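**Q** Have a look at these structures, which come just after this line.
None of the figures in this text is laboratory data; all of them are computed from the coordinates on show. Keep in mind that this is a model prediction, so the values were computed, not measured. Cβ atoms are built from the backbone, for glycine too; each structure is taken alone.
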Structure P
Amino acid sequence: MSKIDEILAQARSRSRDWAYEGAVTPQEAYELIGLENAVKIIDVRTNAERDWVGRVAIPDAQHGAVQWSTYPGGVANHAFIEQLNSVARKDQVLLFLCRSGVRSRGAATLASEHGYQHCFDILGGFEGEKDEHGHRKNLNGWCHDGLPWLGA
């Protein structure tokens, strides 16, 4: 079994009867990006979040940005699937990333329902869950794990 197959099998084992395949840790997502060009991270945070907070530092060909909701107001992006179609193929392994791992689940579900075959969410997202003081980046997530990112 290849390293890619091992990581994806682990991700599938985390599924809880989700409409999508499973969930990867940020470290697994980064490892997959390094192993396979067909893997793509889809950042579903708002443009404002990417501009003001930061973004993953990975090759341009291996990531895309499609807002799940818009800023300001948090209005659902009704063109989500149409925009996803412009940055990803339905046969690619897609790893959905948001701030803390909530919107990514919705995005992975919707993409799976529209024929994307290999959808996973990234546990903890970019900034992770809030700690006891209401701060992010201290418990989990891409930044907490020390993975490469570009600050705002």
Structure Q
Amino acid sequence: MKVVVQRVKQASVSNGSIENKINKGYCLLVGVGKSSTEADIDVLAKKIVNARLFEDEHGKLNLNLQQVQGEVLSISQFTLYADVKKGNRPGFTNSMPPDKANEFYEKLNDAIRAYGINVLTGEFGTDMLVNIANDGPVTIIYESQDGKIV
């Protein structure tokens, strides 16, 4: 699994049937690869929730999501597994099939919620408009394979 974590002042998602918005926190772009495992879910949730990406009173990145009472806007992003080696149009055979990918995506969101974090989402498998006010900017990419951060 791959997760792009963007520290945000605010982020929103809409597609005509949903409209979700958060203030201070993280916007997650979540990609599930065909080789992703259930073990990746817990390791990524723990890593993301505990990541110290917010500044303390000295301007150092020492505070985590819980310490700043941040929220999460989680967006499914199968394009994170795009294969761009050949031609000009990306291929997506490295992405997990949609039904299974949605299951992993929802489990990741639930794993983050288990830490007491408010998690809002987009709508899996639809075209969405995502607005991100990246704070910093701070953007970190987390990737897990076989339950280990790589």
Structure R
Amino acid sequence: MAKTTFTATVRWTGEGLYCQGQARGFQVAVDEPQELGGTDKAMNPVELLLCALGGCMSICAAAFAPACHVELKDFRVELEGDLDPDGFLGKNRDVRKGYQQIRYRIHIDSPSPERNIKRLLDLIEERCPVSDTLKGVEVVKQVTGDDK
């Protein structure tokens, strides 16, 4: 399969820190909690990142379960990440701006043999694109003056 380029656009609404993102005709709201200067109308970007990781793992589970001979009755991922807002807010230059650590717990309800479930979990870990992206990807900035 050829390389695919995914696109998204996120635009600030002019209302506090509230933004609207869109990709392929779907929309997502982005904001910050009030204690970080937002209006608390939507998840913040780092919460969305956790949801993206959990969503990707869940999609992998559903997609790869048949090949691993796993019957899924239920699958969920609980995620949490440690982040010190002082880095993002510029209060402490020595503090990382993003997550210091992300932890997740996968819950699977399946009558399938344990070896099949383990194979599925290994495949999720090996092939999850969001997890792979979090391990390191080059982020390239391009600034345009189109909308000035």
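**Q** Please compute mean count of other Cβ atoms within 10 Å over residues 86-93 for structures P, Q, R and give me the label with the greatest value.
**A** Top value of mean count of other Cβ atoms within 10 Å over residues 86-93 goes to structure P.
**Q** Then there's this: Assign the value 34, calculated as percent of Cα pairs over 28 Å apart, to the correct structure from P, Q, R.
**A** The read-out was computed on structure R.
**Q** Right, something else. Where is distance in nm of label points 7 Å out along Cα→Cβ at positions 94 and 126 largest, in which of P, Q, R?
**A** Largest calculated value belongs to R.
**Q** Okay, moving on. Which of P, Q, R yields 26 for relative contact order in percent (Cα under 8 Å, 6 or more apart), as computed?
**A** P
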